[in-house]
Structure I
Amino acid sequence: MGRKLRSPTRTISNRGELPRFIGQFPCTKGATFPLTFDSLSALLCGVYLEWRSDVVSVAFEPREYRFEETSDLPALTCIPDYEAILDTGELELFEAKYAEADLRDTERTKLKLTAAHCKQQGIPYHVIYRDILEKDGFIDTLMLLRPYGRLQFSTETATEAEKRLSRFDEAPLEIWRERARHEGVPAGMLYHLLYHQRLPLVYRPLIQVELMPCRA
């Protein structure tokens, strides 16, 4: 069955020869709640931007950009997947794609043209590739940790837990879990600190039982 959603700039449909993966997800930094996405690549890009500590606000397809023809570039109309506002107040644009090697020639040409126009306008523009986010279990780990990132702890409790664990070097998740158990830090607190990058985590492909349940 076909499904339709709306972004601020267009109607998004999953109809077609290959039905698209579309939907909405609760993004704590979203300009709207929930935040819409039009592909799995866009979803994971949104999760990545939400995790970044320098990003304070994320919007999905909030506006259409119309670039005028210049002496060396043709005119261009485009709708970047995401606008992000950084903690510096700066605006950055992001496009989500699966893999650079899988781009069609028309896609590759438009991405290069968009990047060139943005550079002339002084707008940072980035293409985020899903296959890179998936490398070494990075985005899988973020997806598992992010619910714990939304937990609320008092400043004193979080600071004390971080103090107990901050003497340790970076390590994979299972080693951090053993350290937290030894130091008396609950699993939920550990996952919260790891998600917010307050402890150095080594990302690697996850096994099925990697994230143990939190019973706190």
Structure II
Amino acid sequence: MNLSPEELLELVAEGEGRDLEFKRGLPRDEKVARTLCAFANTRGGILLVGVLDKGGIHGVHQPRKVMADLRRVATELITPHLVLQTTLVRVDGKAVVAAQVPASALRPHAVLLGDDDHEVVVRVGSSNRLARGATLDALRRPRNGRGSSDPLQARALTWVDERSRRSDVPGGDATYPRFAAEYNLGLQRARRVFTRLEQEGLLVGHGRGKNRVYHRP
């Protein structure tokens, strides 16, 4: 991954979100591992170390060590381990480390916690959340493609993508009742569409019942 100072500043201007996170400095290993793991389990993302939460460029003092620590965490604290793309970008003399995590075909990845314990996390909005129940099942299920041959299911997938891009709500607002209202469908029919897409691994949902929010894995 190669980023110019201008490209990095453009990223920073977008603000933190589903596929972008800022850190002033490198946090403790477990917290770093959760972010990298969540990116890999969802849609990929970029971690910028040396950037303040509100987008100011702070810089790091030992960028090469930060890059080495990121690669160590990705290898030692995540299973299956991740291969990161890291780069060093200097903005007005300040060093920022960027680590890009691709969406992984080997998911679910898990963070190793010690004592043979582990947890699977996913990215929701600008936060990392523990994957449980249907979310975890969807991550474990083989994915046969990114789309659906069923017209209504294909429409739902397109709609979820659009809602994810337009929504200013952390985590998005793509619920099946909202889809039903926009396309004049019965709630039960809309629920079945979204449930089926989640079962096929084409959507990932968080929450319960009518408040369950969906996004693309």
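General observations
- Entry that produces 160 once volume of the Cα convex hull per residue in Å³ is calculated, selected from I, II: I
- Label whose coordinates, when relative contact order in percent (Cα under 8 Å, 6 or more apart) is calculated, return 14 (choices I, II): I
- Among I, II, structure where FRET efficiency 1/(1 + (r/R0)^6) of positions 51 and 203 (r between Cβ atoms, R0 = 25 Å, to 0.05) as derived comes to 1.00: I
- Identity of the structure behind 10.2 (criterion: mean count of other Cβ atoms within 10 Å over residues 99-106, calculated), options I, II: I
Values quoted throughout were computed directly from the atomic coordinates according to the rules given, and no laboratory measurement underlies them. A quick note: this is a predicted structure, and the numbers were derived from the prediction, not measured. Cβ atoms are built from the backbone, for glycine too; each structure is taken alone.
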